[in-house]
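Below you'll find the structures, each written out as C-alpha cells.
What follows draws every value from the coordinates through simple rules; no lab data is involved. Predicted model only: the values in this text are computed from it and were never measured. Cβ atoms are built from the backbone, for glycine too; each structure is taken alone.
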Structure I
Amino acid sequence: MQLSTAEENYLKAIFKISEKKRGTVSTKEISKIVETSAASVTDMLKRLAEKNLINYQKYKGVKLSPTGLVRATSLVRKHRLWEVFLVERLSFGWEEVHDIAEQLEHIQSEELVDRLEEHLNYPKFDPHGDPIPDRRGVITLRKQSPISNLELNETGIIVGVSNSDTEFLLFLEDMGLVLGKQITVIKKFDFDNTLLIEIEGKNRQTLSNKVAKNINVQIR
C-alpha cells in the first residue's frame, strides 16, 4: 500500500508516543508532534482508519493496527539507522541529524535499509539513545531512569535523552552531558529539586529539574 509522506509521519508519531505510554494516543498528543491543528489530525486519523492502519474512535483515542504497527516500525527503524549513519560515518552532530533522517526515512528500498544496518554492524540504539527495531521489528529495551530520580550519591551512565530539540542537545553538548558519560548526584536542593552532579568524577555541574528529567541514565 502506497502512503503519502504525511500519512507515514502520522503513523510514526503515534508509534513514538506509544513508546512512552500504554493505552490509546490522544489527538492532542499527535497534534503536538506533527504541529498542526486538532481538526487536521482528526481528518488524517479518519483516512488512516479507512486504510486499516489504525484503530480509531472519536474522543477515545487511537492505536496502531497490526498493519499500521508494521509500517510505523519500519519508518522508525529507517529513521534511527540513518541517524546512526550520519553521526558515525559522516560526522554530523547529534543535534543535526533529525531533520535529515526525516527525509531519508521515506526511501522505500528495504534492501538498502538492510545493507545500511549491516554496514553499521547492527546498532541497537540511535545517537539519542532510542532503540532501533531490527528487520523483524524486535526492539532491545534497557532499564533506564531520568537523572531526576537518582538518590544522593547514586551513579548512572547517560544512555539517552527524552528531548531531542536542537537547542537542548547543544546545551547538553556544552555541559559535557553526552551519551556514555558517568554522573553522580552530589547534592539535592529541596527548594526547587535542582541537582549538583559530578561528571566522570571530575567536573561538577548544577542541573535544573527540567533538564534532569530529560536525561536518562542506567544506574550503576
Structure II
Amino acid sequence: MTDAQALIGTIDHAVLAPDATRCDILSACSLARELHVAGVCVHPRWVPTVAAALDGSGVATGSVAGFPLGATTTEAKCLEAMQAFESGAAEVDMVMAVTTLKSGDYDEVLLDIAAVVQVARDSDVDGALVKVILEMCYLTPDEKRLAAEIAVQAGVDFVKTSTGLGPHGATVEDVALLREIAPDGVGVKAAGGIRSLEQMRAMLDAGASRIGTSSTATIAAELGIDV
C-alpha cells in the first residue's frame, strides 16, 4: 500500500449538507469506491441507498444520531442508531448532549452515550462502531477533557471533535488532547474544516486515526490520485 492509499484510507467521506440530493449521495459512493476510503457518512434517510451502492466495496456505510445538536432524547438517538444499523450502516456518529454536559449533568451524559453504544453491541452488525461527536468548539478546556473521559467510560469506539456545523471544526490542539485521553483501542476522529492535504496530515500527526471531510476529491488530487 502506498502512502497516498494509506492516507485516503483514513477518510470518512461526509455527505451531510442539508441540500445533498440522491445524485450527490450516489456520486459520493462512486468516489468512495474508486478511492477506497474508510467510509461514507450520510443522514439516516440515505443509509439504505448508500449501503446498496457500497455493497462489496469494503467501504463502510456510516450515519449520524442526534445530529447536529445532540439535543434530542436518548430514546430518539437510540432509535436512529438502531434503524441505521438495521438499514445497512456499520458505523454511527452520535452527537453528545452538549447542553446537558454544560449544565453539569454528567451522569445523564454518560447514560446517553452508553445507551447508543449498547444499541451497537446489540445489533446484528459485526464490528458495529459508535463515534461520539463532542462538538468541542462549545466546550471549555475543562469540559473538553471531561467530555472525552465520559465518552471513553461509556465504551465508545471513537471520540470525534466536531460536526463541522459549529463555529469552528477540528483543531490540532483538540485532536492531541483527545489522543492523550483516549486509551489504546479508542480512535480519534478529526472532522470539520479539513479541506486540504496539509490540514489532514496535521490532524493525523496530532493523533487522529480517522478524518471526516467532504473535500475527499481535493485531497486525492493533492496526493496525485486521478478521480
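Quick check on the output: 1.5 is distance in nm of label points 7 Å out along Cα→Cβ at positions 77 and 165, derived from one of I, II. Which one produced it?
Values: I: 3.2; II: 1.5.
It traces back to II.
Ranked by mean projected area of the Cα convex hull in nm², structures I, II are topped by I, which has the highest value. Each of I, II could give FRET efficiency 1/(1 + (r/R0)^6) of positions 69 and 173 (r between Cβ atoms, R0 = 30 Å, to 0.05), but the derived value 0.80 comes from II. For FRET efficiency 1/(1 + (r/R0)^6) of positions 13 and 93 (r between Cβ atoms, R0 = 25 Å, to 0.05), the calculated result is 1.00, so let me know which of I, II that is. That value comes from structure II.
With mean count of other Cβ atoms within 10 Å over residues 61-68 coming out at 24.9, pick the structure among I, II it was computed from.
Values: I: 17.9; II: 24.9.
Value 24.9 for mean count of other Cβ atoms within 10 Å over residues 61-68 corresponds to II out of I, II.
Which of I, II yields 2.9 for distance in nm of label points 7 Å out along Cα→Cβ at positions 37 and 109, as computed? Source structure: II.
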